[in-house]
Structure P
Amino acid sequence: MLLLLASVAHAQTKSDVVPDYKPITGTQRFNWFVVSTVGPTSLLLAGPLSAAWGTALNSPREYGPGWEGFGKRYGMRLTGVSTGNAIEAGLGAFWGEDPRYFRSPDQHFRARVKYVIKTTFLAPDREGRWRIAYARHAGNIGNNFLSSTWRVGSENGPDDAAVRCIWGITGKMGGNAFSEFWPDVKRIVFRKK
């Protein structure tokens, strides 16, 4: 299903390129990995939200409720994120896939929402042309199945990993939406008077 969605997105954007694209350097790729893994959005927003959600649902039960359970869930998320980002950065370097998010050149809300969805499945190649984000998807799938080897028994089955892959896609889409719209929200909310 993932490849089908990516293929549809790719077919709609064959001629699209990132405006004024400059290929990612090795240093920029490393910085992307660090910021995506332990940057403020990951550590202070996505991580706590994910751990709080799991703690509220007490899922998995082995971690227990309260702050101790929250900490275990937060740590487990961080190991998965770092593994997935390492896979994406490494394979992306080899395959010429750029993991960075580029904001939409279109300013219409509906077009920007479509762009957020499209860029969940596609990434720029070395020339800035959109293509299926194989490294991103390999990172998502690889992280979620590999992490089953160190997860507790109630969440280490293949069906659990598949569900985490779906959540990974959803999380990427949410991250794209944040990257797309937060600068506008920040400008409106925090404009100087």
Structure Q
Amino acid sequence: MSQGIDSFLDAACGSMEWMPVTLEVIDSLRKVDGLANRRASPPLNYTGTDIVGSLIERHVKTLRPGHPQWRFIHADMTDPGYPELVGAHDLVMARDVFFHLSSDKVLAALRNLKRTGSRWLLVTHTPHHTKENSDVPTSKPHGMELNEGGVRGLNLHNAPYNLPKSEWDFTEHDFTDRGARHGRGKRISLWRLDTLPIPP
């Protein structure tokens, strides 16, 4: 969070189990003058959005009072009005959400995130996934299909997304016992949003 990142959009903030501690650590580091060759900075402006209204209500009640620079918005990143609702940020993250969405919803989300005018995008996907991106879930918890809670593998480099090589990525979870060097894990990848070839 040191490379000119002063605002952060968490496009599917969910239950906020680990994010508050992460944001507090980031803010404590931002207070250190000279760290990463930058002057001490004010707290990071954080925006969390989620499709589940009850979660947003809870976050506004329990988290925002102690963190006025955090805001929470009940919103669906696939809706056309999303960009105007959230505005531009230095960094946008969509972690562990696209696996649950059909291709048309993923494309709508990518289009909307690009339309925000934000700079960087962090997304989890499975780039080892060589099969065609299918809208058939590989797992149906509680019998749910995609867009309801079903899950599938998703490679954003393949059609219909065709995203270019990422600027940076990190293996979050290794699906084998061989380690990240074999590229079999769920990765979080970073792209410049303005370079993504996403049709309008």
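Details
- Test item: FRET efficiency 1/(1 + (r/R0)^6) of positions 106 and 162 (r between Cβ atoms, R0 = 41 Å, to 0.05) calculated as 1.00, pick one of P, Q: Q
- Winner on FRET efficiency 1/(1 + (r/R0)^6) of positions 34 and 74 (r between Cβ atoms, R0 = 41 Å, to 0.05) once structures P, Q are ranked, highest first: P
- Test item: relative contact order in percent (Cα under 8 Å, 6 or more apart) calculated as 26, pick one of P, Q: P
- Of the structures P, Q, the one that 1.00 was derived from, the read-out being FRET efficiency 1/(1 + (r/R0)^6) of positions 42 and 170 (r between Cβ atoms, R0 = 30 Å, to 0.05): P
- Mean count of other Cβ atoms within 10 Å over residues 122-129 derived as 17.8 - corresponding label from P, Q: P
- Entry that produces 0.96 once Rg/Rh (Cα atoms, Kirkwood Rh) is calculated, selected from P, Q: Q
- Of the structures P, Q, the one that -6000 was derived from, the read-out being helix-only ellipticity at 222 nm (-39500 (n - 2.57) for each DSSP H run of 4 or more, over all residues; to 500): Q
- When distance in nm of label points 7 Å out along Cα→Cβ at positions 90 and 114 is computed for each of P, Q, the largest belongs to: P
Readers should treat all values here as calculations from the given coordinates under stated rules, not as data from a laboratory. Since we're looking at a predicted model, the values are computed, not measured. Cβ atoms are built from the backbone, for glycine too; each structure is taken alone.
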